[in-house]
Structure 1
Amino acid sequence: MSPDGARFTILSDRAHVIEGTLFRQGDRILGVRSNAITHLKLPNALFSDNPKRDTEGMAQDQTGRMYVSMEAANRVITREPGGAWSTLPPYPAISNLLPNKGLEGIAIAPDGNVIAIPEASGGMTAPFPMFRYSTDTGWDIPHHITRTPGYLPVGADFDPMGRLYVLERGFAGFGFFSQVRRFSLGSEDVLEGEVLLQTKSRRHDNLEGLAVWTTPNGDLRLTMVSDDNFLRFQKTEFVEYALSK
């Protein structure tokens, strides 16, 4: 989302991008206008060992550099403002993630570090690793986040105060349910977080994308978008919740 919450950029899991505008009256979204779908021109050299373009998460830093998490290829690729693509250095703990259970949520911290969270943790009770990339020191795992039974991380973003928001998704057989937790990143290894939102099954569709932005009066907004999985009986929808500071 743009800083004013008016413009959006969304990424499909097949490397397609849609940009557009949300029209509001007060706090309600009245309509959406989108531009034509474009395709990220990803160089084949980035995928010599795994040609699948399974793009999952997207974040952009203050310089305009784009970061994209790849779930099948288990890596993070970046695009400079001028258009040049590259791959962040490999990290064994990321490279060894299970197929289709790799990196999902990605976010840029206020200090410029990249945070990436996978959809799998290696066990039903094991916490999820929070990978961090710094241009100075490379990859590490500063924190883990606890599991909530039935939920898996799918999206992430930071607010201006440096708090991390993680969107988590569950499936009950006939519909999806969602949760958003907020984390203050201190010195602890395992973080529990604060549950801000839990929805019942089928309240929304398959929410996977999350953006946090601030209104002119200082209130926070959580804007989410769903993935229709290319199925006719699902839908792509924007969902928005308001938070006080």
Structure 2
Amino acid sequence: MIPRFARDQLKTDFSPQLYARMAGLLYLVIIAGGIFAELIVRQRLVVANNAVATANNILAHEQLFRWGFVAELIPGLCNMPLVLIFWEMFKVVNRRAALLVVYFSLVGTAIECAALVSHFEPLILLKRGPDLGVNLQLLQAQAYMALRMQSIGFSIALTFFGCYCLAMGYLIFRSRFMPRIIGILLAFEGLCYLANSFANFVAPGIAGRVFAVLMVSGLAEVALCLWLLVRGVNVMKWQERASAFTA
């Protein structure tokens, strides 16, 4: 039995519709940052299997490369309040599954942000290395390898985000205050995250084909973001779940 003061606090301190809109806005920032970092920065500057061209692109577009770093750091910051909102919103559905969402999101975010060190490393190598007398070709190779290490770190983070999507998909499916189809699509995206990451680890030859499926399945998070922004949650049904939870 939850104490009465805790039940009253749940009713007065949390507005599901307001926080749904906030979650949608945070998700929009996260998605925009990821698209900018991946499609506008990495796809433009990193040339596959060509360390020299990649290094020249980074130095020629240094400010863009720096913005790519920031565009990945900001989503990491946004994940903190987002996961808190999701905990408050979905603990009324299943407290343990909501805790899994929190844990998987926080660990995945920590790994992704730690891997960002490797994003910044090429600038230090390419700009400071020549002053220390280091061979330019060696620096270019190290800079390229640093970016490859970041991609591995990102793949590790995606394994946790895949599990996060599975847990979120389950909660949305069971919630009754959000469309079940979004939960199903989000769970499918979680499976694609896991398949993409493990393909990178054990079968890189097929990783490109798996990544193509992942890009399509990523529409699930876009759908979740837009639904939260435009429709929010069914407040009456959320309150029903909240009443059952506090009882």
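What follows is calculated from the coordinates using simple rules that are stated; it is not laboratory data. On a predicted model such as this, the values are computed, not experimentally measured, just so you know. Cβ atoms are built from the backbone, for glycine too; each structure is taken alone.
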Checklist line | Read-out Rg/Rh (Cα atoms, Kirkwood Rh), for residues 18-161 alone, computed value 1.09, structure in 1, 2 | finding: 2
Notebook entry, point to check: Taking helix-only ellipticity at 222 nm (-39500 (n - 2.57) for each DSSP H run of 4 or more, over all residues; to 500) from the coordinates of each of 1, 2, which one would give -28000?
Noted result: 2
Checklist line | Which of 1, 2 leads on distance in nm of label points 7 Å out along Cα→Cβ at positions 186 and 218, largest value | finding: 1
Item checked: For relative contact order in percent (Cα under 8 Å, 6 or more apart) computed as 24, the structure of 1, 2 it came from -> 2
Notebook entry, point to check: One of 1, 2 was used to calculate mean count of other Cβ atoms within 10 Å over residues 34-41, giving 16.1; which?
Noted result: 2
Next item on the list: Using mean count of other Cβ atoms within 10 Å over residues 170-177 as the calculated read-out, with 20.0 as its value, let me know the right label among 1, 2.
Entry: 2
Item checked: Value 25, 22, 19, calculated as semi-axes √(5λ) of the Cα gyration tensor in Å, assigned to which of 1, 2 -> 1
